[in-house]
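Structures follow.
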Structure 1
Amino acid sequence: MNQNLSSYRIFYTVANAGNISKAAKQLYISQPAISKSIQKLEDNLGCRLFSRSSRGVTLTEEGSILYGHVKEAFDTLTIGEEKLRRSMALGVGHLKIGVSSTLCKHMLLPYLKAFIKKYPHISISISCQSTNETLALIDENKVDIGLVGKPNNMKSIEFYPLANVQDIFVATNDYVKNLRDRGIRRNEILSESTLMLLDKNNISRQYIDEYLRFNHVDTSDSIEISSLDLLIDFAKIGVGVACVIEDFVQHELYTGELTRIDPGFNIKKREVGFVYKSSLKPSKSLSQFIQFYENTSVELEVNR
């Protein structure tokens, strides 16, 4: 398109009014400015668009062809504006969230359930990734917000803590009994058992590795598993000792399906919360979600 939109707005208004004076009043500009704009448009298009008379102006054959397309364009713009107004009135939006599958199941879903009830016209996209992968997606502006373990590097991000979680080691009673039958002492259990951990790209695994290295626990023969839920399931069938989040195995600990193992050292609790990029202005949907979780208390689904 070689002409700017204002030229076509003037042409469209003059064609509808049939009179330059009426069009000038509607557009709040002078008649000479309208005449100059129409003349420039005709010169650029190489044809006359209006026939002029003492009673006003009428479209030429060429003007009528152009008018049909211009009318369609402005009708489309009007429809778009109306849809936008309705969307804004309803709170229509889109929110992209990055989260691990475990935190999604046990922590995010309760918040989403309450949020969607309050804002039903905001669509939600979930990207299930590890904390490190989620942070990368936030940095690349591919997700709006993430639910993650608290990162070590807080530069350029905002972190809102939701809960403190405790990492523990668990196994079946039979698995522990078999270790004892072999003469393995309490402080040797982690080194002598089949140790099951999350993969090394997971921030939870990196947190636990620091404790294991400091306490001289060899993890070279450990089994890496992609999700915490799978770690729990493997532990329940007696594959080995799994490092899990205590809140997520409360039922198994209560029923005796799993037993907690004392590793001989204390593991500090760590924070889990929402994180988003601080350098970008939040969208309306993200702002509503931030305001929601900062002012809403929900019961987390900590039991399986």
Structure 2
Amino acid sequence: MFGYVRPLKGELKVSEYELFKAVYCGLCHSLGRRYGLPARFVLSYDLTFFAAVLQAVEGKTDICRRRCIASPFIRRNTACPSASADLAADLTVLLTYFRLEDQVRDSKGFARISAFLRKLVMKPFFKRARRLRPRLSERIEGSICSLTRLEEERTTSIDRPADAFASILSYAVEEAVTDEKTCRILRTMFYHIGRWIYIIDACDDYQSDIANDQYNPIACRYGVNDDVLPQDIKDEIRTTLSHSMAAAASAFELMDWDLWEGLVANIIYKGLNAVTTEVLSGTWQRRRKADERPL
């Protein structure tokens, strides 16, 4: 997946960091239990956050101690199996497969071969996820088809492809949340987080997309092909991203998060903002590599 939705670790309390690690490990175990060991390698921060939010809504904080391949001798705190972790695991597989399809379609040479091989590995997992979540899979595929069509048309709109992508996470909420009010709030929150992910990913990929003559919504919107985005365009993009972050934060404030509040607030108010600054300043990849195995 993308890996942009993550906490700002230096601002977390120890208890909040331990909670995030437990959810991260719990999602990893769900991927392994439902799809086998190879599926664990597509674990992402984005879907860890999704699982954490759903567990907060469920009011579950059950923690158990488990070993795994990454820690075979020491038991680690792990969120106990739950419906929210299973949904996040299924969504991880679906989104990873569709992202690999996109990479096969857009890449060239060795990158395309690599994406194709990874897609072959993921295909049986994808088929299982589609059987487990037929309605969700169909809705996601519809959004991906709309997104692909817009990208092939090289639309100059940022909002239209961002909307197609943003709908995916909001659909997933309906699989887990039955209360109408809570579902509406979370759909709004995840819609704007999804929109933020799409645009920040376009910023992050801008240079490689330009170099490889691939579609980039920002380049098409502003008609630029410079090696580096001009500062005035970065300022406009930051404003657009700030609107999505503010809308997600407004939805967050409508709910009672209990002991999850500090963790979720850190990600929405600080984590997203930190990643925005780093991507636009060109320092994100350095932090990402340094932060690759933080847990």
Structure 3
Amino acid sequence: MAQHVTVREYDPLWPVKYQKEKTKIEAILGENCLAIYHIGSTSVPGLSAKPVTDIMAAVRSLEYVDEKAEDFEHIGYEYMGEFGIEGRRYLRKGGDERTHQLHIFSAEDTENICRHLAFRAYLCAHKDVRDEYSRLKTKLAELFPYDIESYCDGKDEFVKKTEKAALSEYDSSWDRLYLAARRVQGDRKLSDFLEAGSVAAALMTEAGNIYVGVCIDTACSLGMCAERNAAANMITNGEKRIKKLVAVMPDKKAGLPCGACMEFLMQLDEKSPDIEILTDYERGERLRLKDIMPSWWGRDRYGEGLQI
């Protein structure tokens, strides 16, 4: 039976359905899953869409994903392999009346990951484009109610044009930083006295390079926070000016550096007050270091070069 193409007005329950499916997927992928995202039309408030939940996961290992194919089949997915996109694992659910699509990429494949995120962000930010896309999909669904290929072909030019515009204005640095931190995050018991990795950090320098670090916790006060570890890595490689910083806590959420790390960062360079710190990855919220430490004690030492 041919797939029935139906386009509906935006439903506030779509994000709820995503969250329910996300929980199931995370349970199967476990620690291999570094990030998971609601993508596609149902992720854009106000956009008409086929009621299909598109989900994207970024993982450490695609080979581990392949080993979990049977587990995904147990919750209703067809495991389709790359299915036309090199380096992807594509899974679908619901048969002819599709309900879910899952796209899994290596966390190192930031090109494909950011392409999807940029498209979503662009539609969320541009109501005129979003409305145009709604009208186009509604029209195509009426013209091709049982011809999914013609429906998709009819969208192709619009999608390519919009994706190009989206990528031109999308700042992918926060995604790359978050995923870089998540790739090195993970508990390591090094001895009876020392553990590491529960918190991870990634920073981007003025030159555009990314350095990472993990926390090192000891039985006494000789440990090191992830942020300072990443900064030490940067300094070792001859740089000192940080533009952006992400610290990922044990709950996988972005968080603020501790007071000692903020003090260290402030002392690092006269431009340090302008370091952007991610505070919420899903919402894209961030602060500058000077917003957190507006009355820093050492401001006069840098003279006119320090802007707070």
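With helix-only ellipticity at 222 nm (-39500 (n - 2.57) for each DSSP H run of 4 or more, over all residues; to 500) derived from the coordinates and found to be -14000, which of 1, 2, 3 does the value describe? Don't skip to the end; give the middle numbers.
Working: 1: -14000; 2: -22500; 3: -12000.
Of the structures listed, the value fits 1.
For which of 1, 2, 3 does mean count of other Cβ atoms within 10 Å over residues 46-53, calculated from the coordinates, equal 13.6? Please report the intermediate quantities before stating the final value.
Working: 1: 13.6; 2: 26.2; 3: 20.1.
Attributed to the structure labelled 1.
Identify which of structures 1, 2, 3 gives the largest calculated value of distance in nm of label points 7 Å out along Cα→Cβ at positions 174 and 190. Spell out each step's value before the answer.
Numbers: 1: 2.6; 2: 1.1; 3: 3.2.
Comparing 1, 2, 3 by distance in nm of label points 7 Å out along Cα→Cβ at positions 174 and 190, the maximum is at 3.
Coordinate-derived values only; no laboratory data. Worth saying up front: this structure is predicted, and the values here are computed from it rather than measured. Cβ atoms are built from the backbone, for glycine too; each structure is taken alone.
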